[in-house]
Structure I
Amino acid sequence: MSEEILINVTPPETRVAVIENGVVQEIIIERTGNRGLVGNIYKGKVCRVLPGMQAAFVDIGLERAAFLHASDINHANGGRGNGNGESRYESISELLREGQPVIVQVLKDPLGTKGARLTTNISIPSRYLVSEERR
């Protein structure tokens, strides 16, 4: 089995193609001016907890604090889920507190005046496998 990796770099973008036995298996295009944060994993610090919104704001080193909703908190990391993904907690203040360190992954890039959307359900995808935390 022959495998080749072709890389084409130009100022606006980088293109990578994986070719096996003469057939394109994978193409990756990354635009230099528009690199997103989606999928990045950070160790952040909770800077505000808002029980009324069931959310928290987490400092991950960006210009604006990122948004973490209670439904995006992995119950293996401090929450007590009821087995079907729903939390038995009344308030996010029972899950997180200000100053608490937290490992998060970006779900949505920041847009306009809003910060990035986060989750504690860490997922690392690859070509044949998706690695997730045990729940």
Structure II
Amino acid sequence: MLPGVGGDMAGHRVYGMRFGSVHPLYVRKVERKGRSAEEVDAVIRWQTGYDQAALEARIGDGTDFRAFFDGAPAPNPARLLVTGKICGIRVEEIEDPLMREIRILDKLVDELARGRPMEKVLRRPSPDAPA
């Protein structure tokens, strides 16, 4: 069985990883491609509903991925529109809710790093699109 696709993922080691130890890796990935830490934070805020102060607190306080996503104040319903493969696994086929949230974030960061426009990363209609 593929990791995060079906099955019980209660003990997956990524769940216990500190969010604050992974955040700089997300930032480094996008900065190498000419994007910014502010854009990474914007994507995280969009997905979770954290404001910047709360996000910075979670980054600095040792919160693990499980607590980070369980404590998300207002998960954006549009985050479920994120589809495609990350690490060879289709995001929309991941049954475990926590693993799906983590992979959605991975996918959003990957899209930023690939140069996708922010409106598309955040699943917003383009300002140029017909109404």
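So the values come out like this:
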{"quantity": "If helix-only ellipticity at 222 nm (-39500 (n - 2.57) for each DSSP H run of 4 or more, over all residues; to 500) is computed and equals 0, the structure in I, II", "calculated": "I"}
{"quantity": "Entry that produces 15.4 once mean count of other Cβ atoms within 10 Å over residues 52-59 is calculated, selected from I, II", "calculated": "II"}
{"quantity": "Origin of the derived value 1.4 (distance in nm of label points 7 Å out along Cα→Cβ at positions 44 and 100; candidates I, II)", "calculated": "I"}
{"quantity": "Value 32, calculated as relative contact order in percent (Cα under 8 Å, 6 or more apart), assigned to which of I, II", "calculated": "II"}
{"quantity": "Read-out Cα Rg over 2.2 N^0.38 Å, computed value 1.04, structure in I, II", "calculated": "II"}
{"quantity": "For 1.0 (distance in nm of label points 7 Å out along Cα→Cβ at positions 68 and 92, calculated) the corresponding structure among I, II", "calculated": "I"}
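Here, each number is a calculation from the coordinates, and none is a lab measurement. All of these numbers come straight from a predicted model, not from anything done at the bench. Cβ atoms are built from the backbone, for glycine too; each structure is taken alone.
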